[in-house]
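Each reported figure results from applying straightforward, stated rules to the coordinates on display, with no laboratory input. What you see is a predicted model; the values in this text were computed from it and never measured. Cβ atoms are built from the backbone, for glycine too; each structure is taken alone.
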Structure P
Amino acid sequence: MLHANTRLTHPRSAAAMFRFAADHPEYITGTEAGPWRMQIPLGSFEARRDGETLLVEATGVNPIGLSYMKLIFVDHIGEYLAEEVELHWEGDGQSHGVPPFFREVRVTASRRLTPTMQRVTFSVPDLEDLPLDELHVRLLLPPEDWPANLPPVWPMLTASGALSFPAGSDTLLVRVYTIRHVDLARGEVEIDFVLHPTAERSAGGWAATCRPGDVAGLLGPGGGAIPQAPRVLLLGDETALPAIARMLEAASPGTICEAIIEVNGPEDEQDLAGPVEWLHRRGAAPGTKRLLVEALARRQPSDDLYVWAGCEFDAFRDIRRHVRSVWKMPRDRHMVAAYWRRGVAGEMAEEPHHSSAA
């Protein structure tokens, strides 16, 4: 294991850490007075209170795991303090520079799967060193009309362990996607892109027109652990279809795993590795129907069930409310995320971690 330590002195540091822990009880243990400990497969951190100072130790199974733990702590504690924090880490790992979980990648192939889904294959250097059990990556696209003979400006790690992204004319288009398939032998990954008409530049638009040799960047993988339970119910619209497809394929032999997926029509269905109830909008705009919520309400919970959902923001709120308030499921038996929000471009439109909305 690799280890690094830091100190954060701030009059609200303990209160911020307690709120961070309270909002993520499935990952973090600790009382209001601390100590607090977060444990994931790639590493852990422990924060202890010393007056107005938090003493933090991060550990990682490798340089990527240690860097992830530093990033998780600095990003979240800054969010709960509502200000940027500057930290100095001592011990193992990088203090700045290119993140160990970053890769510059190149397109090797692109093909249309359905009328609304494009699959792009990327060549990824040192693919075997990445945490490939994780689902999500940040895809980084160079600025529009970036010269092909110039390398893009990619994000760098700060001394605090945070990510610093280029700005101005170097600004990247950043979106979160699921790795659909990994081919270690070829050093390639596949990512599926939802295609939708938009006047603005989009990752889907890029995917529809990219060519072999085009350059992009990947941060990750990270997050999106595959649920482990006797029974698993997966819900989502087409933006979550790649994640659901991968989880169906990865389900253990003893798991009863089924899915409910909303798409526009039969032409957008795919052959997946498990039973799927397909819901069709039939021309209605994405995010305007309650098909997923109504399908969930027709079912009954059980003591051995785990619910996973990824969808538009309004459906996310309704599904989470149903699972928590109607079915009374504890937080360690469901994961409901907003993958996008109508009218809002950008990364996943999930509510802030400190939100108390039901």
Structure Q
Amino acid sequence: MAHAYTPGLKVTEKLLVRKHRILPLKGEVIVKVGDQVSPDDVVARTHLPGNVVPLNVANKLGIPPEDMGEVMVVKEGQPIKDGEPIAVKKAFIKWFSSTCTATIDGTLESISSVTGQVLQRGHPIPVEVTAYLKGEVVDVIPDEGVVVSCQAAFIQGIFGIGGEASGTLHIAVPDNTTVLEANLIDENMKDQVIVGGSLVTADAIKKAIKVGVKGIVIGGFDDKDLRDFLGYDIGVAITGSEEIGVTLVVTEGFGQINMAQKTFELLKRNQGEMVCINGATQIRAGVIRPEVVIPIRSEGVAASQEGEAQMEGLAIGSPVRVIRHPYFGRLGKVTDLPAPLHKLESESKARILEVEFDNGERAIVPRANVETIESK
């Protein structure tokens, strides 16, 4: 068998990265094709409908619902202000009159003579979509968004938390085996994306947040520290929406695992450059990988080679990472891809491969237990 498909992570010196920046609702696109954009530049904006807050006017005024039309002083579609009257029940003696006031600022959306309730709609919520990348707008989707593209060094991680961020790339450790501890982080790293080695400690993350670091790229992370830091288990849900003050991209896995030498060297060569990162991860159907994007200075990207290259598959010599016990996190290359099914210790049969690790050791591993490391 010449080659076989297996999922993999991209680690490459140069890739054409294209990102669709789309609004949640139709709105206004404020850039055009050919515009050069930076990560924080707004490319499209819209307004989400405000929150709806019900108010039982009939109950508050002590009237039957069918009398709503007689007491309302604000009509449907009119503006309302928190604390101002929207309904008044008049009495023969003025002192016995009663008033119902709005509980939010916004608009009176509807009045029901069946339930006696009104629906108050808050002010529209502004939403802006930024470019995320430093690159060029190569396509505009009217009223919806744009496609931003750039040539970049590109690294996919295995896990991350936190959303999109950008900053200057800074290597905070001497090599890929060093643990990133709090004493290695200082005030000069504000607004930077820092790179560690084999592990980042919980104290280091807390200090990074205090200092104002934008992101951390690291080989490994203790899952207990993650749980203690977030206050809950991640599970299989998508990450990336956590508001923790820093974005974390883990390149190898949980525990103390040296960052792959190729990945570390690629980051090291780009120290001082602008870097864009995203910790969003989904480890189920519709896989989303955290990423590190380092835009390359160039005049344009329109004529560049398409970066969404197809995977060539698993072949002899392919670099791989083992993603399950007992070789979890170890790197090596494929030395054999036997075609017949192989009986495992569990008595089940599966396709396997032979991998040679960096230290020369060889092992038989189910193909489902590895992922390729794509590099170009």
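One of P, Q was used to compute distance in nm of label points 7 Å out along Cα→Cβ at positions 183 and 279, and the result was 2.6. Which label is that?
Source structure for this number: Q.
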| query | If you work out percent of Cα pairs over 31 Å apart for P, Q, which one comes out largest? | reply | Q
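One of P, Q was used to compute distance in nm of label points 7 Å out along Cα→Cβ at positions 31 and 87, and the result was 4.9. Which label is that?
Of the options listed, only Q reproduces it.
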| message | When relative contact order in percent (Cα under 8 Å, 6 or more apart) is computed for each of P, Q, which one produces 19? | response | Q
| query | Suppose you compute Rg and Dmax of the Cα atoms in Å, for residues 215-294 alone for every structure in P, Q: which one lands on 13.2, 36? | reply | Q
| Which of P, Q yields 5.2 [distance in nm of label points 7 Å out along Cα→Cβ at positions 15 and 119, calculated] | P
| query | To which of P, Q does the computed value -5000 (helix-only ellipticity at 222 nm (-39500 (n - 2.57) for each DSSP H run of 4 or more, over all residues; to 500)) belong? | reply | P
